1. Using distance in nm of label points 7 Å out along Cα→Cβ at positions 92 and 116 for the comparison, can you identify which of I, II gives the largest number?
2. Matching task: -7000 is the computed value of helix-only ellipticity at 222 nm (-39500 (n - 2.57) for each DSSP H run of 4 or more, over all residues; to 500). Pick the structure from I, II.
3. Consider the structures I, II: one of them gives 103 for volume of the Cα convex hull per residue in Å³, for residues 12-67 alone as calculated from the coordinates. Say which.
4. Quick check for you: by distance in nm of label points 7 Å out along Cα→Cβ at positions 28 and 44, which of I, II is greatest?
5. Could you figure out which one of I, II the value 0.85 for FRET efficiency 1/(1 + (r/R0)^6) of positions 76 and 100 (r between Cβ atoms, R0 = 25 Å, to 0.05) was computed from?
6. Which of I, II yields 13.8 for mean count of other Cβ atoms within 10 Å over residues 52-59, as computed?
7. Where does the value 37 come from, among I, II, when relative contact order in percent (Cα under 8 Å, 6 or more apart) is the thing being computed?
8. Tell me which of I, II gives 1, 8, 18, 21, 21, 17, 10, 4, 1, 0 when you compute P(r) over Cα pairs in 5 Å bins from 0, in percent.
Structure I
Amino acid sequence: MVSLELVFDDETDSAVRAEWDALLRAGLPSQARHRGESNRPHITILVRAELAPFDAAPLEDAFPLDLRLGAPVLFGRGRNRVIARSVVPTERLLSLHARVHQLAGPGADVDQTVPGAWTAHVTLARRVPLERLGDALSVLEERGGEDLAARAVGIRRWDAATKTVTELVGRGTLEQC
């Protein structure tokens, strides 16, 4: 699988990592447990089994993109859930999302990343057992429970098969993963 992901400025990245760390300190599932070099807070905007080389240069003027990370949302079924921060949709965000898909051309997109069906989010924890959801949400609430001002500064490409990250466009200050 290949994905295109919005990445954040240092301040937003740190704020999300602080939530990851709070979950970890509470003995809960957390993205902080993922120690891979590619693990970085992000918003997935496109996922496909295959993606031809993607020229993101036409998107350079979309950044930086101010966003708001909203209330926690839950995804999944069965005995576990994913906890994520919702991303409040804006006209600029939805326009960028549609433009990315247009530039990528036709392809077999994963359903939940298709324009019109996309739920923008930033993952905080995966595989949270149902019986621990209340604990996890309490930890996040204790951190203030407020929306977070955020800023996307670029787009990266993640190739799961080769486990490689390629920075495509952006004005961020974080080092390449």
Structure II
Amino acid sequence: MDTAVLQRLLDDLAADRAVVHHGYTTYMRDYEMFVYMTADPRTGVPPAYVRYLFRHCVRAHCETTVAPDTWRVSLDDRLLDHETANDLDLDGYVWGVNCHAAWEAELLPESEEARRWARDLGVDFHEVRVESNAQSLTLLFSELEVSEVPVGYAPFVTDQRRARGPQ
């Protein structure tokens, strides 16, 4: 994947966007990030949910960007619900907003790990870091696909046929 194209896609991700969900896909090879995109209402561009699919993701590392002092006052489960946290005027990070403000999405310099995966698999690999007001996510992957999320898409749905677990 061309790095200039990749960087343009990442720039769009971090332009005052809200990360609403991220994790490995149900088949556990690719990593997906769902972003709520908005534009100035004067543009006439409607808001949309966009899926960033990091294909062939061999590493995903996520860690908090919330400071320990903030974590300490954010352990109360009532902070998991936005309305409850507001109604009770609770201190701490309100987890119940159900999104993180994306600050930056950065293509990192080629690493030895990326070169090793590229050599072993025969395709280019890239490393990217996405920073938000609550998490820092670093991914090592080969391609990035961006698409609008279809109505009703759910990253995980239970399947009663597999209620006994994978066979």
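Values quoted throughout were computed directly from the atomic coordinates according to the rules given, and no laboratory measurement underlies them. Note that the structure is a prediction, hence the values are computed from the model and not measured. Cβ atoms are built from the backbone, for glycine too; each structure is taken alone.
1. Largest value of distance in nm of label points 7 Å out along Cα→Cβ at positions 92 and 116: II.
2. On the way: I: -7000; II: -5000.
That value comes from structure I.
3. Numbers: I: 128; II: 103.
Label of the originating structure: II.
4. Once distance in nm of label points 7 Å out along Cα→Cβ at positions 28 and 44 is worked out for each structure, II has the highest.
5. Going through each structure in turn, the value belongs to II.
6. The correct label is I.
7. I
8. On the way: I: 1, 8, 18, 21, 21, 17, 10, 4, 1, 0; II: 2, 8, 14, 17, 17, 15, 13, 9, 4, 1, 0, 0.
Source structure for this number: I.
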